[in-house]
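What follows is a set of structures for review.
Computed from the coordinates by the stated procedures, all read-outs in this text should not be read as laboratory data. Please read these numbers as outputs of a predicted model, since none were measured by experiment. Cβ atoms are built from the backbone, for glycine too; each structure is taken alone.
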Structure P
Amino acid sequence: MSELLRVEHLKKYFPTPRGTVHAVDDITFTIEKGKTMGLVGESGCGKSTLGRTVIHLQDSTDGKIFLDGKDITKVDKNELKAVREKMQIIFQDPYSSLNPRMTLRDTIKEPLELSGRFNKEQLEDETTRLMDLVGIEKRFHYSYPHELDGGRRQRVGIARAIALHPEFVVCDEPVSALDVSIQAQILNLLMDLQDQEQLTYIFVTHDLSVVRHISDTICVMYLGQMVETCPTDELFKNPLHPYTKALLSAIPSVDIHNRSKRIQLKGEITSAIDPKPGCRFAQRCPYAKEDCYRDLTLTEVRPGHFVSCAYVKEINNL
């Protein structure tokens with residue numbers, strides 16, 4: 001498959017009275033058309049900021065963003081409108097992302113109207129098609145967000161995101177606010193839509209069970225940096241970075257006979273404000289040595305498996 005999105009050395013910093021927060025720091029990755037890249041890590045590691053920066057909800061501090069081979073890092077107002085039609089986002093909280101004064105039908109119809117592509121009759125037909133596509137029953141078409149459960153609200157958010165047939169969608173923890181049974185329905189809907197509409201996803205989540213179900217590749221972030229990336233099956237079979245190992249050990253197991261040993265992390269969390277060079281996980285890592293406090297880059301240690309760790313071979317006996 002061909003490459004749809006390429007991000008090179010992307011940075012997003014936020015100035016504060018105490019210094020500069022390095023929310024996203026030198027991130028590089030590619031996503032092929034029709035694939036899903038999972039983005040995982042602790043809360044505050046920069047996952048959502050990365051997704052929002054890629055689709056221009058926030059301006060990048062440095063780096064490059066390419067969509068279909070075209071550099072979209074810096075675009076003017078007219079170009080941004082065209083880019084926004086190709087890149088959309090599904091927000092985490094389906095309630096706060098919807099206008100409480102608009103019916104579901106009007107909410108989904110709004111991007112179609114703004115595009116100027118449809119006449120009045122086409123608007124109604126396309127709105128109905130989208131609502132049927134995401135599974136919103138006709139009896140809810142003229143309901144307001146407060147009258148619905150979280151799952152139906154998120155279906156509205158999904159319909160709105162795909163209304164103009166985007167190529168790329170950032171799914172910003174789209175199921176974290178939902179009940180487990182509803183989570184499965186929304187995940188299956190997203191995967192069905194990916195096949196039908198030829199969509200490419202970044203799926204942001206802190207739930208490793210969810211990301212394993214939907215992703216083709218996974219990137220693990222820690223305090224604004226990418227520490228490990230590889231195909232999904234490879235990550236769960238052979239995690240190589242100490243932080244990834246700790247994350248996977250925290251997944252609850254239903255097998256009472258073969259429970260994995262939980263890795264307890266100790267030590268201070270490095271500040272994201274003007275951090276020093278080196279691995280930001282070093283202060284919590286049981287394997288940390290002097291070389292961990294120098295600049296590190298993602299290195300391919302196995303085919304398609306990249307890790308940012310000075311002692312990855314020694315730790316894993318590679």
Structure Q
Amino acid sequence: MADNFDIFAILEGNKGDKNYGKKPVVIQGITGSYGSTHARLMKAYGTNVAAGVTPGKGGMDFDGTPVYNTVDEAVKATGAQVSGIFVPAQFFLKAALDALDAGIKLLVAIPEHVPVRDAMTVIEYARKKGARMIGPNTAGVIVPEVMKVGIMPAQPFKAGNTVVVSRSGTLMYEVSFNLTNRGYGQRLCIGIGGDPVIGTNLIEAFDLVRNRPDVDSVVVVGEIGGDAEEQLADYIIRTSFSKPVIAYIAGRAAPKEKRMGHAGAIVYGNYGSAESKVANYAKADVPVAKRPAEVPMLLEQKMRK
């Protein structure tokens with residue numbers, strides 16, 4: 001993906017600017033039932049939903065937000081670098097490529113059931129354009145108390161210095177809620193998505209925050225299936241990742257060789273098993289919580305060291 005990609009600058013801008021937290025966001029599919037519902041919730045949270053895009057409905061007004069036929073028109077009118085994509089999976093490829101061609105730098109891809117080939121095409125094209133995709137099949141991204149692009153509720157999140165990176169949307173909410181209740185606010189929460197092929201993996205998400213002075217810890221929410229957690233543990237060791245890291249792994253009691261929920265959550269023998277992930281995290285000195293409520297307790301212990 002893009003080198004030196006600053007997701008914070010793209011999402012919120014610089015804290016010294018008068019327009020901090022008001023970076024314009026385009027919502028593709030804003031006139032659909034799903035897009036319209038969450039566009040309203042994003043605006044209520046404080047996100048600057050500056051434009052919507054629905055081909056054939058240009059010129060409409062959605063709750064005060066102008067609607068355009070193309071992302072190019074929306075970007076030229078607003079200067080947006082972020083797009084939330086809420087279109088059905090069969091229209092995702094065209095919508096994503098149109099956004100990248102228009103100069104969008106961060107795609108937040110909400111749809112599930114996106115064909116793997118389409119996701120791979122967009123990831124490669126984003127790389128060529130110096131852009132990045134979060135998802136598909138993501139709950140989105142949130143800078144607590146500043147803005148959000150996605151479908152997450154507002155209540156679990158509170159501003160702070162912990163980053164939450166999660167393969168699961170609902171577990172991102174639950175873990176963040178537990179952190180909030182114990183006084184650990186969040187600087188950024190990213191739902192990377194549960195599909196086998198995603199635009200930003202765990203390692204790339206860690207790279208986004210490893211040099212941030214305003215991030216003092218990372219919580220990673222994983223699940224059985226695949227080897228993303230094993231690779232992350234190796235990355236933490238290999239790069240001497242210095243920030244405290246706590247993990248939670250969903251599906252530890254799931255039967256082997258059975259797909260559980262997400263397309264990526266399937267275990268064959270020991271490959272992708274909870275045991276494999278816990279063992280590799282142990283090598284990287286990453287404590288693994290047995291349930292979400294344990295995460296803040298383990299973080300507190302880790303921060304004291």
(Q) Of the structures labelled P, Q, one was used to calculate mean count of other Cβ atoms within 10 Å over residues 129-136, giving 17.8. Name it. (A) P
Q.
When relative contact order in percent (Cα under 8 Å, 6 or more apart) is computed for each of P, Q, which one produces 21?
A. P
Q | Structure from which 18.8 was derived, mean count of other Cβ atoms within 10 Å over residues 25-32, options P, Q | A | P
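Taking 36, 23, 18 as the value of semi-axes √(5λ) of the Cα gyration tensor in Å derived from one of the structures shown (P, Q), identify that structure.
Working: P: 36, 23, 18; Q: 32, 21, 17.
Checking each candidate, the match is P.
Which structure, out of P, Q, was mean count of other Cβ atoms within 10 Å over residues 81-88 calculated from, if the result is 17.0? Don't jump to the answer; show the numbers that get you there.
Values: P: 17.0; Q: 24.6.
Computed on structure P.
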